[in-house]
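Next up: some structures, all given as C-alpha cells.
What follows is calculated from the coordinates using simple rules that are stated; it is not laboratory data. Everything numeric here is computed off the predicted structure, so don't read it as measured data. Cβ atoms are built from the backbone, for glycine too; each structure is taken alone.
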Structure I
Amino acid sequence: MSKINELIDDFKLNQQIQGRKKEYIEGCMYRLRRWMEFTMNELGIEDAEKVTSMDIKKYIQHCQERGKEANITINNQLATIKVFYQYLIDEEYMDERENPMRRIKNLKEEKRIIITFNDEEVKRILNDVKEETYSNVRDKLILIMLFDTGIRVSELCNIKNSDVTRTNILIHGKGSKERLIYISKVMRRYMRRYEELKQERFKHKLDDEIEDYYFLDQSAEKLSRSRINKILKEHCKNANVRKEVRCSPHDCRHYFAQKQLKNGIDVYSLSRLMGHFDTQITAKYLRGLEQTEILEIGKLYSPLGKVKI
C-alpha cells in the first residue's frame with residue numbers, strides 16, 4: 001500500500017521535473033493537502049488505493065457543507081485530484097479500475113452573465129494615467145496591454161525582454177503552454193516610449209542589477225501581480241467605474257473577449273488568442289453580449305452578405 005502523503009510528494013517532484021510553473025504546483029499542493037487532511041482525519045484512510053468513489057463523494061459533501069465554496073471552486077479541487085490519480089495510474093502505482101475518480105462527475109456550475117467594462121470606462125481609465133514619468137508610462141502601457149490583448153496578469157508579469165519582438169510577444173501561459181499575442185499600433189507606440197524611459201531610468205545600473213523582465217519596478221526588479229492590481233484599482237476609482245465591475249485584471253480579459261466577439265471574431269480564433277485549452281471556456285463570454293449585439297454580428301457576417309444574387 002502507498003501512503004497518500006508520500007505519493008503527493010512524489011507527484012510534486014514530477015510536476016517540478018516536467019517544468020510546471022511554481023504557482024501551478026503550489027495550487028495543486030494546496031488542494032491535494034486539503035483533500036488528504038479530510039481523508040486521513042475524517043475517514044481514517046492513509047493509503048491512496050483504499051480511497052473509493054464514495055469517499056470522494058463524502059469529500060464533495062464536506063466542501064458543500066462548509067458553505068464557503070462555489071461549485072466552480074469544488075470542481076477545481078476535483079480536477080486536481082483527477083490529475084493526481086491519473087499520475088498514479090501512469091506510474092503504475094495502481095490500476096485504472098481502482099481509480100476512485102473514474103465515475104465522479106463535476107458539479108453543475110451557475111451560468112453567470114459576465115459584467116465587464118464598457119468602452120467609455122476604458123477610455124476614462126486610460127486617460128486618467130499621466131504620462132510624465134517612467135512609472136506613468138509603464139502603468140499606461142500595462143493597462144493598454146491588459147485591455148488590448150486579454151493577457152493574464154501573471155503572464156504579463158513573466159514577459160522577458162527576449163519574448164518581445166517588433167510584431168508580437170511570446171507568452172508563457174497556463175500549463176506551460178506558449179502562444180503569441182499581437183502588438184497593436186497603440187501598444188507599439190507606448191512600448192517605444194516605455195523602452196526609452198526604461199533605458200534612461202536604469203542607465204547607471206550594472207546589467208546584473210537589472211532583472212531580465214520587460215516590466216520593472218523602480219528598483220529594476222520584476223513587477224508583482226499585487227502592484228498591477230493596485231494600479232488598475234486606483235485608476236478605476238478615479239474613472240468612476242460602475243460598482244458591479246470588480247476592477248481586477250481579469251475583468252480586462254473579459255472586456256477583451258467580449259469586444260473581440262462584438263467585432264466579429266470567431267470563438268476558435270479568440271480561444272487561441274486567450275490561451276484557452278478548448279472553445280467551451282471561451283464561449284462563456286458570449287453570455288455577456290446583448291441579444292441585439294449577437295444579431296448585429298450575425299448580420300455583419302451573413303453567409304450571403306457578399307454573394308451576388
Structure II
Amino acid sequence: MTICAAALAAKSKAIVCVADKAMSFGDVISWDSDVTKIVPLSHPGCVAMMSGPEEGTSRVLSALLAIADLGSTVEEIKKTCEREYGECVQELIEQKFLKPRLLTKELYKTATTGAEVNSAIEALSSEIKGYSIGCDFIVCGFDSKKSPFILDLSLPDGTATDMTSVGFAAIGSGHEYTLARLLFLTHRRDDDLDKSLYDVFDAKASAEMSPTVGTDWDSVVVYCGGDGTAKVEFVDDDINDLIERVWFHKAALSPYEKREAGQPTKPPRAWKSKLKKYADKLLSPEKPSDSSQGKALSKGKIVAPREEQT
C-alpha cells in the first residue's frame with residue numbers, strides 16, 4: 001500500500017521521483033516510517049521504486065542491486081529487469097510449492113507434461129497459476145546514449161512496460177489518484193525541474209485519499225551531470241519542506257476555509273525563486289559531481305515496505 005511516481009522533466013534531461021514512506025503490516029496496521037522506497041541501483045544513474053509485500057520486493061530488489069550493468073539500451077535493460085523478476089518468481093514458487101512436496105523443478109515439469117496428470121499435480125498446478133509475488137517496480141534512469149527511460153515492472157510476471165513516451169508512471173494503491181492528478185495538471189516532459197518537483201509532489205499528495213498512503217515522503221532527481229554521467233540525488237529536506245508548505249497554502253485548503261491556529265496564512269517568502277535556484281543549480285554543468293550513490297544511500301534505510309498490494 002504505497003505511492004511511487006516518476007516523471008520526466010526539464011525537456012527530458014531529468015526524472016523526478018517521489019514516494020511515500022508508509023509501512024503496512026497486514027490489512028489494519030499502517031504508519032509512516034524511515035523506510036525509503038526509492039533505491040539507487042548499482043547501474044550508474046538508475047533507481048528502482050517499489051510497491052508490495054517485503055517477501056517479493058526484497059528479493060527482486062536484491063537481484064537488481066547485484067547487477068552492475070543492466071544494459072546499454074532500453075531494450076536490454078527491459079529484458080534484464082524482466083529476467084530478474086521472473087527468476088525471483090520461480091525461486092519463490094520452488095520454495096513455497098515444490099520443496100514442501102519434495103519436488104524439484106525437473107520432477108514437476110515431468111509430472112505436468114506427461115501423458116497423464118494425476119489430481120494432486122493438477123491441484124498443485126492450479127495453486128501455482130494463482131500465485132503472485134504481489135510487487136510492482138518502476139525502474140528509471142538514462143541509457144548509454146543519455147536518453148531517459150521509465151520502466152514499469154507490473155504484476156503478475158514482471159513484464160516491463162516502457163512508459164517513457166507517456167512521460168510518467170505510478171505504482172501502488174494510490175497510483176490512480178496520482179496519474180489522474182498529473183493529467184489534470186497537464187504535466188509535460190518540457191516542464192522546468194522546479195515546476196515538476198512541485199507537481200509530482202502534488203500528485204503524490206492526491207494519492208493520500210487512499211487510506212494507507214503515507215504523508216511522509218522522499219524525492220529524488222535522476223539527471224545527467226555536466227560531465228555527461230547520469231547521477232542520482234535525494235532532494236534536500238528543506239526543499240521538500242518548502243514544497244509541502246507551498247502546497248498546503250495553494251492546494252490543500254479551499255480559499256473559503258478559515259485557517260486554524262498555527263496554519264500558515266501565506267506561502268513561504270520567495271518560494272518560487274528558492275525552488276528554481278535549487279533546480280538550476282542541480283542541472284548546472286558546473287555543479288561538482290558529489291551526488292554519489294553513497295550519499296544517496298545514506299538518506300534512508302534500503303528495505304522494501306512490508307505491505308499488501310492492492
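Computing volume of the Cα convex hull per residue in Å³, for residues 128-223 alone for each of I, II, which one ends up highest? The partial results should precede the final answer.
Values: I: 98; II: 123.
Evaluating volume of the Cα convex hull per residue in Å³, for residues 128-223 alone on every structure, the highest lands on II.
Out of I, II, which structure matches -17000 when helix-only ellipticity at 222 nm (-39500 (n - 2.57) for each DSSP H run of 4 or more, over all residues; to 500) is calculated? It would help to have the intermediate numbers written out before the result.
Details: I: -17000; II: -10500.
That value comes from structure I.
Can you rank I, II by relative contact order in percent (Cα under 8 Å, 6 or more apart) and just name the one with the largest value? Walk me through the numbers on the way to the answer.
Numbers: I: 17; II: 32.
Once relative contact order in percent (Cα under 8 Å, 6 or more apart) is worked out for each structure, II has the highest.
On FRET efficiency 1/(1 + (r/R0)^6) of positions 32 and 104 (r between Cβ atoms, R0 = 30 Å, to 0.05), which of the structures labelled I, II is highest?
Details: I: 1.00; II: 0.10.
Comparing I, II by FRET efficiency 1/(1 + (r/R0)^6) of positions 32 and 104 (r between Cβ atoms, R0 = 30 Å, to 0.05), the maximum is at I.
Given a value of 9.1 for mean projected area of the Cα convex hull in nm², for residues 16-119 alone, calculated from one of I, II, which structure does it belong to? Please list the in-between numbers first.
On the way: I: 9.1; II: 10.2.
Traced to structure I.
I have 38, 23, 15 for semi-axes √(5λ) of the Cα gyration tensor in Å, calculated from one of the structures I, II. Which structure is it? It would help to have the intermediate numbers written out before the result.
Working: I: 40, 28, 19; II: 38, 23, 15.
So the calculation was done on II.
Supply the structure label, taken from I, II, corresponding to mean count of other Cβ atoms within 10 Å over residues 48-55 with the calculated value 24.4. List each step's numbers first, then the result.
Details: I: 16.4; II: 24.4.
It traces back to II.
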